[in-house]
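As structure tokens, here come the structures.
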Structure P
Amino acid sequence: MSVMHRERFRIRIHECDAWGHLNHVHYFHLMQQAALSACAALGWGRERFVSEGMVWVVRRTEITYRREIPFDADIILETCVTAIERSCCLREYRFVAADGSLHAEASSEWVLLDRESGRPRRIDPLLEAVFLGEAASGEWRRSRIELGLPPEGVWRVRHRVGFRDLDMDWRVNNAVYVAWTEDCGLGILDGYGWPFARMVGQDFAIVARRYEIEYRAPAQPGDEVETATWVSAVRGVSAERSYLVVRAGDGAILAQAKALWAWVSLSTGRPVPIPAEFYADFVKNFAPGVDDGRLLRRRD
């Protein structure tokens, strides 16, 4: 069995969104902290990796949200490495409540780099044994995020990389890219005439059910970054939204992501169909082929 690390967190008020739940960006912060603590517990804290000329970076993360985590909840985050291949390891996570129920499960693909050259560095067999314990390395089937073609009505937002976006290795923290996609998604709601007040007035909210992000290249301090978003699938009570993060100066792809969002009633907490008026307003943001008019006709 792989070496399991368990860490307890109490959800703090600044980590919650307007609905009183752990914001999905902060899941990424907690996973990063748990991964760092797990390494340290095995004798490989950050200082040791630095002294050995190594650094870990996240290449891909996917997470499925099962139940919201409320403010002041006591959460146990379980994590372990389940597979190692060359310079990469697959780390899995589970967000578990005090009663044992599952709130979320996730996995991240981490890559070990040489600090000086920035090139991948093969994981030493001794380090592999530290992470896996007596377990044999598993296998994972790698997949790439395919965004498809954006529509003419793609929504774009720009940010400039600031000091607060950087981690201790002077790289943009992986959770910041998630925050950029969130800002873009919130911006299109306001831009298309659906601010929170209007949604609350119609008794619905949109909540994340699944999120996956792939990191392609690091943003640098001072870079102007552009995030684009569009709807890539619709499933009645949910919709998939695609995101593309590029460096505005040269168009280099920095990250790409997909998120599954679900419509829920604020009064009952149960899933509800996408309101027809909301759907109609966002059709111009649909990728080619997503809508052929049939869903709109069924709702009329």
Structure Q
Amino acid sequence: MTTLIVDSACDLPKALIEKSNIRLLPATIIYDQQSMQDFRNTEQTIRLYSSGAMDKGHDGETAPTSTTDIIKIIESVIESGEEEIVIQTVNRVRSPTYENAVEAVSIITKKNTNKNLNIRVQDSRTIFTGQGVLAAHTIALINKGVNGTKLRRTIDLLSSKVHAYQVPQDVYYLRERARKKGDNSISWLGAIVGRTVGICPIVLALDDQTFPVTKVRGFAKAAQTLFDHTVVKVNEGLLSPFIAVSYAGNPTELDNISGFAELKKAAKARRYQLIVTPMSLSGGINLGPGTLSVAFATEPYPWQD
């Protein structure tokens, strides 16, 4: 059986992570001179969002899992008797986690004498809910007995087709966080416009690229637009039966957003699995509290308003 390891930026509910025996590489969350490792504890995550600790008036940043910590996690999996390991990370453009994992695997394989040991690191080419879709699809394949080269090639092909959308509550917050990471996909002008007249972008992360696809007046309308758009794609048919939705806050608030109920109905009609979870703390710090993210896999297409 193949063991899947993902970093904690991957938007999956803790219950699903535990049920699927997925191992976590915890990012370090630093806020207001405090630090903690993110093990995707649902109650703790919601509590932090509700406390205002992630708001723009507070200092916050994230640090990736170190090579040393990744080595310890991999070794614990090996000690449990596993020989086939797949590590999926947030896209390498946004985080050094991939490089840290590659270095960790290199160190382990050089000193391990088990010739049957097979560890591979995959760049997910996506972020947050996109990682969630990819991880859920990976586990489904593993449960069907797919492993080795076939598993990795299948997931590699799918990763470039995972569309991960984000709708931030505060564009200025998003722009400032992105600027710190060298991401200029949200322009200064766009951020100011969003702040002053309530224009909210819908941002797409696809195949290592991040860019706005449209702008809508107001968060509620933008979120509804994204849900309605997702319903259209669901009805057309997806490449994976998993749709991931995360919210940088309490996910129960999604029920108050128009379009979410229709998405749940569309997913059920297609027999797709709708995965709903609080957004990772890494996502919340970088995108801002109240951010909505939706991801699904389909062939690339142009956005049409």
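If we compute mean count of other Cβ atoms within 10 Å over residues 134-141 for structures P, Q, which one ends up with the highest value?
Going through P, Q one by one, mean count of other Cβ atoms within 10 Å over residues 134-141 peaks for structure Q.
Comparing distance in nm of label points 7 Å out along Cα→Cβ at positions 174 and 198 across structures P, Q, the highest figure is found for P.
One of P, Q was used to calculate Rg and Dmax of the Cα atoms in Å, giving 20.3, 65; which?
Checking each candidate, the match is P.
Could you figure out which one of P, Q the value 3.6 for distance in nm of label points 7 Å out along Cα→Cβ at positions 6 and 270 was computed from? Don't skip to the answer; put the middle values down first.
Numbers: P: 3.6; Q: 1.8.
Computing distance in nm of label points 7 Å out along Cα→Cβ at positions 6 and 270 on every structure in P, Q gives 3.6 only for P.
A value of 1.8 for distance in nm of label points 7 Å out along Cα→Cβ at positions 102 and 286, calculated from one of P, Q, originates in structure Q.
Could you figure out which one of P, Q the value -13000 for helix-only ellipticity at 222 nm (-39500 (n - 2.57) for each DSSP H run of 4 or more, over all residues; to 500) was computed from? Checking each candidate, the match is Q. Here mean count of other Cβ atoms within 10 Å over residues 30-37 was derived from just one of the structures P, Q, and that gives 13.0; the source is Q. Look at mean count of other Cβ atoms within 10 Å over residues 78-85 for each of P, Q: the largest one is in P.
Comparison across structures P, Q (criterion: relative contact order in percent (Cα under 8 Å, 6 or more apart)) gives the highest value for Q.
Each value in this text was obtained by applying a stated rule to the coordinates, not by laboratory testing. Quick caveat, the model's predicted, so the values are computed rather than measured. Cβ atoms are built from the backbone, for glycine too; each structure is taken alone.
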